[in-house]
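Engineer: The following blocks contain the structures, represented as C-alpha cells.
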Structure I
C-alpha cells in the first residue's frame, strides 16, 4: 500500500475524527477536511514540473497536507531543512535533485530571514488562489467510494521514492536519501506492531518533518493508523509544548534527549502523565533524564535507535522489553549484524562491532550518487557507520559512531563511553561532549568539554574507577554553550573544531 493511498483509506474511514490539531495556527482539521485539503493541493501541484517538488514548511497541518498532496499528484516531496542555512539548503536541494519548484511559507521566510529564491511558491498564495469550484470539486470527490478516489490520484509502485531527505552534511555535502513507500510503510508497521500503536492514539507531533524521525513517526505513523496528530512548529518552545501536553493529553511522543531535557525543566509535574509511549532517539539517553520523567510525570522514557537510511527505526525499548541504557530489541522483520571492525567476522555477545542493517526499511540509495550508495549498501546490508553490541538477551547497545572511536596507545576508545561515564559525575544540568584531538607527534588525545567549570581532579578520580587510564580526558575545556544541530544533537564536529582552535591559540600542551 502506498502512503498517500493509505491516507485516503483512513480519511474515508475516520471522516469526522480530528486528523490534525494545529497548535501554531489554532485550526482543527477533521479527516474529511484533511482529504479535501490534500486533493486541492494535489490539483494545484499538477501545474508544476513532474518529478521532485521541494517542501519547506514548518511542522503544521499545511506541511502535512502538502506532503500528502505532492504524492497524490505524482510528485516526490524533497524535504528541505530550514533550521540552519535555509537559502543554501534550498539551492543545494534544487541543484542536487535537478528540480525547480519549492513550496514554502511566507511566514517562515520572514521569520528566518530567508529571501524568496527562484522556484519558490508560497503556500499562502496557493491557498488564496483556491476557488469555490476547486473546493466543491474536492468535496464532491471525497464523497465517492474509496476505489474511485484512489483511481483519481497518482497510483505508482511500492518501490517508488516517497521522499528525499538530506543527511546532516557535517562531514561532506549532504547526501540525498531516497526512501520508498515500502521503506516507510514497513517501518511504520513493524515499529507500530512492536510498541502496540493503534488508531485511538494521539501523537504530539512537534519534530520537523525534514528529519526522518519527524517524517515517519510524527507525520506518517499518524496518517497510516488514522490517529489524531497535534502539530506545533517549534520543538524548542519547551514551556508551550509542556502546556500542550497537559491540555491535549497525547498518548505518544518522540523526540531527542536535548528536547526532552527542555520539556522536563519547563514542565509542571504531571504535564506528560497521559503519555503511554515516550521514545527518545537520535542521541544517547542519560539515566538522569529517564529518572526525571519517572519522578516528575510517572512516565517511562524509552530509548530507540535508527538512521535516516533505515526509515528510521532499527531497535526500540518497549514496556514489555525495556533495558535502560540499551536501544532496545531489534524490531520485527529487521536484521542486524555486528561485524568486528578489523576482521569483518560476526561479533560475539558483548563484543563491540560495526552495525549493519537489512530489511524492507533500508533506503533505495543516495540520489544520483552510485559510488556512495555502493559504499553504504553491500548485498542489501546497510553499513550504518555506528558501533554497538548485543547483550545476552538480544538488547542492542549503541557504542557511538565508528568515527567517534579514538585510537589511543593502540587501543580503540569509545568517546561515547567516556561521555557516559563523565556524565555520572557532573553536577545536575551540566552538559558535556568528549572529543579526540590528533597530534602527529604525540598521537590522539581525549579532551572533555563541559558547560561550566568543574572539579577536574575529583571527577577524574571517580572516572578512573570505571575506565582505563588511556580513556581518561587529558584536559577539560569550558564551552558555555555547546553547539547543537537542528535535530537537537550536540554537534561534536563543531565542538572538535572549537577545541582545536582553543588549543592552537593557547599553545596548550596536551
Structure II
C-alpha cells in the first residue's frame, strides 16, 4: 500500500487530492480495503489519466455528470482506483454531500503516513457511528439525491461485520423507496447481488422488504403478496413460502457439512469455482435469486380441480417471467440461463423422489438432463421442502426421507462425475455430422446418454451408439427447441 500511494503521490503534484469514503473509513478501522477512493479539487479527468498512465492501466468513465472515473489495475491487491471531482467548493462541502456519516471522512493524500492526525470529520456524529458501526444518513436529501444509496445501505451492512442501519436510515428508506426506479438497472443488479452474496442475506432481504424497498425493485413480489392467501398453505401466502424457500437455500449453502457431509469439498468447489458470471454474480447468489422467484407464476396458473388448488405449468411460465426480470437488470446470458433453468425444473426433484426410492437408472437420467446444475437443483428442491417444515403438510420423518434421497443423489452425481472416463466410441463431431446438428449443449446431453449406457457396463459399437443417439433426438430437440 505504501508503494502504491507513493506512486500515486508522484503524479499528484499540482493537484489538491484527498482520500475519502470507504477507503479512509477502512484505513481508520484497520479493515481490509477493496478500492482506493480519491477526490480532487479540479481537472479530475486529466488527473485520472495521469494515474492510469503511471500504472499502465485501463481508464473508464463511471459517471460523466459527477466526473467520476475508474483506473483498473492489473495483478494488484487493490483492483481499482476511483477518482472524482469535489462535490462542492471545499472538501468539507464534499463530505457533507456523502451518503452516511461513517463515509463522510477524508484526509489529504500528502499526509498518508500519519493520516490519523489529519482526519477530517465535518459531521459531529461520524466518530460515534464509526465506534458503533452504524450507517446513518447524513441528511433528508441523501436518498433523493441518489436513490441507489437505499440499496447500497443494505449492501454495506452485508459486507461490514457487526454493523447496522440506524432507525433514521430505515425510516428514510421507507419514505423514499418508490424512487429506486430512477436508479440504473445494472447498478441495482450489482448492489442487490452483493447483498445476496452475504451469508446472512435473508436477514437483510427481510429488512429490505419491511421498508418496502424489495417490492419497489421487483414488482413481481407485489403480485405475489397480492395473491389470495387462501390459495396457499402458508398463512402469509405465496410470498411467505417464497421467502422461506430463499431462507432455506441460504441455510443449506452455509451448512454443507450438515446436509451433505460426504460431498462438502465438491459442493464448496462447485459454488466457489470462479466461473465467469456477470459482475458480482455467483452460483450461490443465482441459486438464492431463483429460490426467491421459483413460484412467481402461481397466481396466474391457480386453478381449482377436484377440490384442490393446482398450478399447472407454473414452472415454465415462471421461468419466462424470471427471464424478463433478469433482462431488465442487465444480467448476462449465462446468469439468466442458469436461474431460469432452475425455476423451469424445480419440481423435477420432487417427482424423482416421490416414492422415496431413486433407482440408478432414474438417477442417471436426471444427471443427463440436469447436467452441471444438479447440485443447484437438488438444493433448490430441498429448500422448497424445508419451507413446509412448520406446517402440518408433511411429517419430520417424511422430510428426513426426502433429505436422504437428496444426499444419495448428490453422492451418486459426484461418483459419476469423478469416475474414470470410459473409452469413447463416438464424439461430438461424429454426432453433428451424422445428424446435421449445430454445436450446442444438446451435443453434451447426447454424449452423456451414450456414456450412461457405458457406465452401466454396456459396451457399445459405433453403430449401436448412433442408434441410441437417434432414439433421443426428438426429446433433445424439444428440450432445446432446435
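What follows draws every value from the coordinates through simple rules; no lab data is involved. Note that this is a predicted model, so its numbers are computed, not measured. Cβ atoms are built from the backbone, for glycine too; each structure is taken alone.
Engineer: Taking volume of the Cα convex hull per residue in Å³ for each of I, II, which is largest? Mind dumping the intermediate values first?
Structural biologist: Working: I: 152; II: 183.
Of structures I, II, the maximum of volume of the Cα convex hull per residue in Å³ occurs in II.
Engineer: I've got another one for you. Can you say which of I, II returns -10000 when helix-only ellipticity at 222 nm (-39500 (n - 2.57) for each DSSP H run of 4 or more, over all residues; to 500) is computed?
Structural biologist: This value belongs to structure I.
Engineer: For distance in nm of label points 7 Å out along Cα→Cβ at positions 76 and 356, which of I, II scores largest? Present the calculation step by step, with values, prior to reporting the outcome.
Structural biologist: Details: I: 2.6; II: 6.1.
Comparing I, II by distance in nm of label points 7 Å out along Cα→Cβ at positions 76 and 356, the maximum is at II.
Engineer: Further question: With mean count of other Cβ atoms within 10 Å over residues 68-75 coming out at 25.0, pick the structure among I, II it was computed from.
Structural biologist: Details: I: 25.0; II: 17.1.
Going label by label, the one that fits is I.
Engineer: To test your reading of the models, identify which of I, II gives 2, 8, 15, 17, 17, 14, 11, 7, 4, 2, 1, 0, 0 for P(r) over Cα pairs in 5 Å bins from 0, in percent, for residues 116-267 alone when calculated.
Structural biologist: Matching structure: II.
Engineer: Additional query: With distance in nm of label points 7 Å out along Cα→Cβ at positions 84 and 468 derived from the coordinates and found to be 5.9, which of I, II does the value describe?
Structural biologist: Numbers: I: 3.3; II: 5.9.
For distance in nm of label points 7 Å out along Cα→Cβ at positions 84 and 468, the value 5.9 is produced by structure II.
Engineer: Ranked on mean count of other Cβ atoms within 10 Å over residues 60-67, which label among I, II comes first with the largest value?
Structural biologist: I
Engineer: A further question follows. Work out which structure the value 19.0 belongs to, where mean count of other Cβ atoms within 10 Å over residues 44-51 was derived from one of I, II.
Structural biologist: Derived from II, not from the others.
Engineer: Okay, next question. Ranked on mean count of other Cβ atoms within 10 Å over residues 428-435, which label among I, II comes first with the largest value?
Structural biologist: I
Engineer: Where does the value 8, 34, 35, 18, 5, 0 come from, among I, II, when P(r) over Cα pairs in 10 Å bins from 0, in percent, for residues 188-403 alone is the thing being computed? Don't skip to the end; give the middle numbers.
Structural biologist: Details: I: 8, 34, 35, 18, 5, 0; II: 8, 34, 39, 17, 2.
The read-out was computed on structure I.
Engineer: Let me ask something else. Can you tell which of I, II yields 0.40 when FRET efficiency 1/(1 + (r/R0)^6) of positions 220 and 396 (r between Cβ atoms, R0 = 30 Å, to 0.05) is derived from it?
Structural biologist: Source structure for this number: II.
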